[in-house]
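Undergrad: Scrolling down, you'll hit the structures one after another.
Any read-out appearing in this document is the output of simple, stated calculations on the displayed coordinates, not a laboratory observation. Quantities reported herein were computed from a predicted structural model and do not represent experimental measurements. Cβ atoms are built from the backbone, for glycine too; each structure is taken alone.
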Structure I
Amino acid sequence: MARLLISAAHKSSGKTTVTLGLCAALHKKNFKVQPFKKGPDYIDPMWLALASGRPCYNLDFFTQTHDEITNLFDSKSNNANISIIEGNKGLSDGLDLDGSNSSAALAKLLKTPVIMVIDTQGITRSVAPLLLGFQKFEPDVNIAGVILNKVGGNRHEEKLRRVLQEYTDIPVLGAIQRDPSLEIVERHLGLIPSNETASAHLLIKNISENISKQIDIEQLKNIAATVDKHDIAPGMDTKKTSGLTIGILRDEAFGFYYQDDLEAFEQAGAKLVFIDAINDKQIAPIDGLFIGGGFPESRMKQLEDNTELRALLKDKINKGLPVYAECGGLMYLSNGIHWHGEYSEMLGVIDASSVMHDRPVGRGYVYLKKNEKHPWINDNIKQDLQQPAHEFHYSELKFNSNKYNFGFDVIRGKGITNRQDGFIKNNIIATYAHQRNTLSNPWINEFLEFVSRVKKQD
């Protein structure tokens, strides 16, 4: 099972660009490339999936156990020629002092060689102690190669290569010259998602061609093949719930979904119906609705203009359609969105306005705990369990009254207000938190059981 983990000394070093280029270059050579992303991220996986032609999966120590990570990695890599993991932040960065949440820890868990992408702007000789420091600090991590990024020309590249050859045993696998055309435009949550830009395929093609010329792809493939086996963990059982159809909003405004969560719906026996909130005027019959996150503020005028769908969804929700919404989905359920001095109406089933800010309102990992008001609560759900999740939002809700209930107590994180999250109305629960379907938080089964109960009551 050939595999690589692409990491860096710090964030914004160019590892996403390099990983995209590698995935696309290998895919073009008819390699079956399975991409993964370390940590809670939706945007990079969209790009990686587009580059590789296969869905990208997240590996996250905060929401998954070691067994869940290895099982997901192995099961999705099983029919691939090579698996490529994009790390997050720097190699040793993580939540805990011991580094147990870092990309280095992931490389050790999956026994995966690490390729370091080094932003070389402003450095020459210092590149050697930088990499030697990582080797000494993480001696159990196999730093198998380095890619020099944002190189300032041939002389700069020559100096860097000579220094690394003289002072380290790490092979240089390539040097990428500084080139603005290789950069993906960023927004407040990071890169612009690939589902929002029509030029995504052209950009990936350009990155792939440049990477192929400046990196030794064959040497990378050889490094990826020199790996040890690791134990395969048992999988997660998914309870079958037949006969349910779940609508999923997925378009340029809403695209933040974990691929394995969507697959878990289908494994549980649910049929997924994808809805374009910008263009669809009618929808197929559904039993429940899941609205994930995204950037509704960037498409708020288009969402507002689709009055037919807004009226249709509002009517169904007010009549009791079960809904689970996260972040951007929460904003879509509100009265409207305020951004850059503009205002656009949304569904209006939550009597509050979504107000965008210039800085994050809530950011990072969170712990939630269901309270007795949570609509999914039944005898099989333990209320005292803390559920790991994450949030990253620049908006906040401004309510028009004090008459509202919440289903989550926020143990760690911001939530909606007063350390509470999970707005409840009718059969809606809407949060700023993003959940992941795992052994410790099987939210998909819980949601489907709730949808089934509501359906039986109708």
Structure II
Amino acid sequence: MHGNESGEVLTGKQLSIRLLVMLAISGGIGYSLSLAGLTLQQATASSVFLAIIMGTLLFWSFRLSIAFLGLGVLIFTKSLNIPHFVEAAALPVILFLVGMMIVVGALRDLGFFTWVIQSLLSIPNMTGKKFIAATAIASALLACAVDEVTSIIFISTLIFQVCDRLKLNPSPYIIICVLCTNIGSAGTMMGNPVGIFIGTQAGLTFGDFIRWAFPVMLVSLASCVFITMFWFRKELVLFDERLRDRIERQLSLVPKVDVPYKRGLVLLLFTMAFIASHHALEEWLGLDTNSILLIAPLACAGVIMIVKRNRARHYVEREVDWWTLVFFMLLFAIAGTLQYTGVTQIIADNFIKVCGDKPAILIPSIMATTAIGSAFVDNVIFVAAFSPVVTALGETMPAMPLWWALLFGACFGGNITLIGSTANIVALGMLEKQSHVSITFVEWLKIGTLSAFVACLIAWGMLTLMAPYMI
């Protein structure tokens, strides 16, 4: 999830002005579309979806309110009915995320993330470059296993502790790890909400992600580690010197704490094995595609809540981000209205007119559009809007390369700006709170754009090579 969550407080006048601007623009565009030949329902659906996008830009904290009101407009204008709302709301995706959030809460209780941090600190013959490279790679792989936000919270905590001991500015190392985390989130379904959404929309399995997305993520991650470490090479030299001096004085970087990490490791491995084997289990039991995939986290969460029954209510009430999940559900339903009213078919037809119907052109076009959009607005919004378009395009050509282009554009595009992903926003908030240090927009934009551009080039090249083998 991405967007400008700056936390600014708006006065009544400012709020009114922004609301009027949003209504004027979205309503004006909706009216223009109706004059251009779209039906009332198509123009209304487009106008409401545009209002959702503008709502994330103008007043992030009111996005859920806008989604509620937008849904009401769609129902009253007969642009959407209840059966299609239920169908488009992607409830299986929401339930998958609920289950994974509970599992992550249990992992936190069991000290799994503390164990990961302590394992990084115990690397033999530690140097600054080795430590940062290992931390960046760990943040990416941890994002694959749980999610990008959880990963960056724990990795940032480690960086703050180490930099505090070494008397260093943590900003460069936070940037490196955040950029790598965003790239790592594209490796599996669990790394980012757009992964599970694309998987369910396209009928992709966990194995498909491991086969096609994970290798692209690894090569892109390698490029990001190399680029960022070269970019901050002067800071890494100072890190090396301070670290070597502390090691020579036999001083620890952070205190070690005994944690029951083995139970957490078993829980994570069992959950991932359950998810990874879903396709084989579905075929063996004769179940619908991805049915076990979507239920696996819930089943694991159910076991956790029985075993740790004294924490069950805490997991459901505190670990599950209900605010975000309800917004996702309404967003998916409102985006589904574009498909229900036929707007996405019009977009797909025009997309083909502009870009042609060749995957070699459509892959970079979709990736670039999604990456640029995701740099400024919530990537889930762009994926929700584009997924019906990709579905429509898939009726006349192989769709799988286009789905991967959508995934990589959404995840890698989050690196471009400091408001490009939730991981960015969380890490920068922690940086300002812990170290009272701020990173400027331009400072982030330079390295963020470079890392995202190279990662997208790699993804484009690899997808083009792999496209003929995708069925």
Structure III
Amino acid sequence: MHRFLISAAHKSSGKTTISIGLAAALSSGNHGSGKYGERQRTVQPFKKGPDYIDPLWLSVAAGRPCYNLDFFLSPDAELRDQFARHGHDAEVCLVEGNKGLYDGLDLEGSNSNAALARLLDLPVVLVLDARGMTRGIAPLILGYQAFDRNIRIAGIILNRLGGRRHEAKLRAVIEHYTDVPVIGAVQEDAELALVERHLGLMPVNETAEAERHIAGIGRRIADQVDLQRLLASSHTERPLSPPPTRPPSREAPVRIAIARDAAFGFYYADDLDALAASGAEAVFFDTLQDPKLPACDGLLIGGGFPECFLDGLEANASLRAAIRRAIEGGLPTYAECGGLMYLARGIEWKGRQAAMVGAIPGDIRMHPKPVGRGYVILEPQAAHPWRAADRTLDGAALHAHEFHYSSLTGLPDDTRYAYVVRRGHGIDGHHDGILLHRLLASYTHLRATTGCDWPAKFVQYVRNAKISS
């Protein structure tokens, strides 16, 4: 088996592109110049921290769902279990870090990439943005080695090089001053670029040419990274022991309609797994194309970029009307961020106003800078609709995250909320989780972890509503 963590000296160093390329090259058998023949390998991708978009790209590149590992949302034991559960049957476990190797929320770096590498016993592949660098790259590498001797930097991938002469100079400097091998040298290349927008990378579910583009990245990375050396430096004989699997629910299944299309695609793989294990039969629908809701007992609309699809969402008036009627008729519904925006009266962005579902009596306005970004801590209130399904919501603080450029205005003064926000912004800096009929809509993104098994709570809430109706 081979396991490693890809990190960088700082964010925006190109580690996501490198990670996607490595996942594609190793999983496809496309190893350039016959370095590894054509045998395919099973690659299990992971992403550190709260992120929906990078995992979508990594999932396509590897051909397996990417799973997130997040210190803020999970205790150490759960992170080890998650890693083993999903990686035990893979030949290669690739973990893409976030930000820089030692960056973190606190002085000790307890939630840094380095902390995750220590916890999971992973060697680190350091991606360095080499633009404008020559001899100065040596003290950078030496400093990263010396800062924490428990971290093993197994290799360097030089990125965004200015040409072969630039590469030769850097290789000579690193070889002379350090003992860290250069396992890759990636030239500046417009073909490696990933389309970006205001929340980061363009989601792969919006990109029709995504698979072709990923294959091209894989070929370029395979030709410029020594995959044999990478795998040799990350080899381990120690197997991963997966924890016991969660037994499937024995209760009657419920059908939950889930919006999944170009506008809405922010769903964690383990959340979808947990929904299924709790007895949810997922029925996916397209908010841009489907004229009506599928037959269902509950409705889930996750995050995404509805502001980028205003014309298509507004044009599908029959579906918008059907969703509004269903919510007002008492259909149990959960919406996060982009889903909340879609359920409002309308969205205003760049001078354009478009009508949305109208189930929430408020209006969405987009802003040039983030309104809420980062981790949040929520305190569930007595009105929370899922309390009857699970008493652990009583007095429990929920750890989650948010990332939105929009605000919701015009809400009635008597609006009821499910949460008080102890950290973060939510709807108004103090509350989140609008409650209306059987709808819970929030800017916060929840995650199925030990302290927040929201899929089981929501499924049971849907089940109870179905029984009582």
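Undergrad: Given a value of -0.49 for log10 I(q)/I(0) by the Debye sum over Cα atoms at q = 0.11 Å⁻¹, for residues 228-363 alone, point me to the structure among I, II, III it was derived from.
TA: On the way: I: -0.45; II: -0.92; III: -0.49.
It traces back to III.
Undergrad: Which one of I, II, III has distance in nm of label points 7 Å out along Cα→Cβ at positions 100 and 124, as calculated from the coordinates, equal to 4.5? Kindly include the intermediate steps, with their values, before the conclusion.
TA: Values: I: 4.5; II: 3.5; III: 1.1.
Label of the originating structure: I.
Undergrad: In addition: Work out the source of 3.7 here, i.e. which of I, II, III gives that when distance in nm of label points 7 Å out along Cα→Cβ at positions 76 and 444 is computed.
TA: Working: I: 1.2; II: 3.7; III: 2.7.
Of the structures listed, the value fits II.
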